[in-house]
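Structures are listed in the sections that come next.
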Structure P
Amino acid sequence: MRPKLLLACTLAAATLLLTGCLVPERFTARVQVQPDAAYSYRFDGTAVNAIAIMKLRKQGVLSEKDHQGLVAEAEQLGRDPDVKKAVYKGNARYLLEMEGKREPGQSLKLLDMLTVQTDADGVMTIAAKLLTDKELNELEQLGITVNGTLLVSLPQNAEVIAQNASTTPAPGQPSYRWKIGPPGALPEIKIRIKR
């Protein structure tokens with residue numbers, strides 16, 4: 001591996017390590033807000049172990065011990081009650097299905113990509129992490145392409161304060177929709193539930 005590429009991969013992996021080992025790759029994330037401000041979420045897709053992919057890029061192959069560790073990590077993930085499926089698929093990648101419910105005001109941080117937070121004024125913010133050009137390039141050098149979709153469904157008593165969805169609700173498309181991956185605006189919606 002060329003020294004510049006190795007340095008770039010090391011820096012990218014170091015950046016990813018600060019935010020967590022699993023990087024969502026190809027996925028659909030859904031948040032459905034209820035009339036009382038409780039919400040459910042679902043994540044379906046693949047995620048990459050950043051440490052393992054860096055090792056794979058550096059060495060060209062993962063050892064049997066590495067693969068066993070990644071299988072064990074999938075089993076550990078599967079113990080979380082919100083994780084419905086965690087399967088190691090090889091090449092440092094996992095197939096994940098996650099879903100859960102949260103009470104009004106309860107926060108969520110999902111794979112360091114999706115957050116749901118409610119402030120003291122009752123404003124709920126649902127957002128996906130904005131990937132900068134630099135982060136996208138670093139991920140690309142590791143062979144990771146983030147390509148996701150965020151869908152948010154709201155009840156009729158939700159007041160939308162601000163949103164920047166690429167698609168808004170319409171007949172046949174009842175959700176706000178964002179593409180996650182290409183650089184651009186921070187995917188975000190701010191709402192307040194009218195009581």
Structure Q
Amino acid sequence: MATPSGRRGTSGLLIPLAGGLLLGGLTAGVGWWVLSGFAELLPVAGRVAVIAVAAAAAVADEMLGLGWRWPQNARQVPHAVRRRSPRAALLQFGFELGTGVRTYVTSRAPYILVALLVFGGLSLLQAILMGLGFGAGRALMPVTRTLANDPRRWDDRLARTGRVGKVTATVLTAVTATAVAAATLSS
């Protein structure tokens with residue numbers, strides 16, 4: 001079985017990568033939730049508006065290919081991390097990718113989630129679940145590619161459906177986040 005790098009026999013390395021992604025997503029979810037206390041100073045209508053504007057901007061950028069520059073820390077993993085043991089390196093890389101600290105963000109959907117976490121009036125449990133869900137979503141790519149019988153075919157399929165998948169995910173995230181915010185903030 002091949003890993004995301006294409007090497008055979010190292011699928012056990014997915015465990016530290018996936019674990020790091022889950023821990024990173026959890027940390028990010030809780031971190032953004034902590035900042036949500038400041039958002040409580042805004043009226044509910046203003047908070048829903050911020051989420052709706054973020055969602056609309058993300059969808060417009062994805063659907064129309066506007067190429068707007070969104071905040072990100074677009075850096076690769078430094079060589080110092082890669083020189084560690086493979087498990088330690090993948091755990092750290094997964095954590096950083098899961099938090100968004102060191103990553104290229106290729107979809108606008110995560111920005112909608114951040115807006116929901118900060119302005120949506122969510123509970124701590126909801127923030128934890130969102131963070132874990134984000135980490136699990138990030139882990140799906142390397143796990144499904146590794147488990148694919150033909151990784152090259154998996155790559156080809158991703159290349160053919162990549163844009164449609166990104167747009168669909170962003171639209172679904174936007175609709176869901178806006179509905180969750182409206183329901184949570186109106187109660």
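Readers should treat all values here as calculations from the given coordinates under stated rules, not as data from a laboratory. All values derive from a computational prediction rather than experimental measurement.
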When helix-only ellipticity at 222 nm (-39500 (n - 2.57) for each DSSP H run of 4 or more, over all residues; to 500) is calculated, the result is -8000; to which of the structures P, Q does this value belong?
P
Looking at structures P, Q, which one was relative contact order in percent (Cα under 8 Å, 6 or more apart) calculated from, given that it came out as 40?
Q
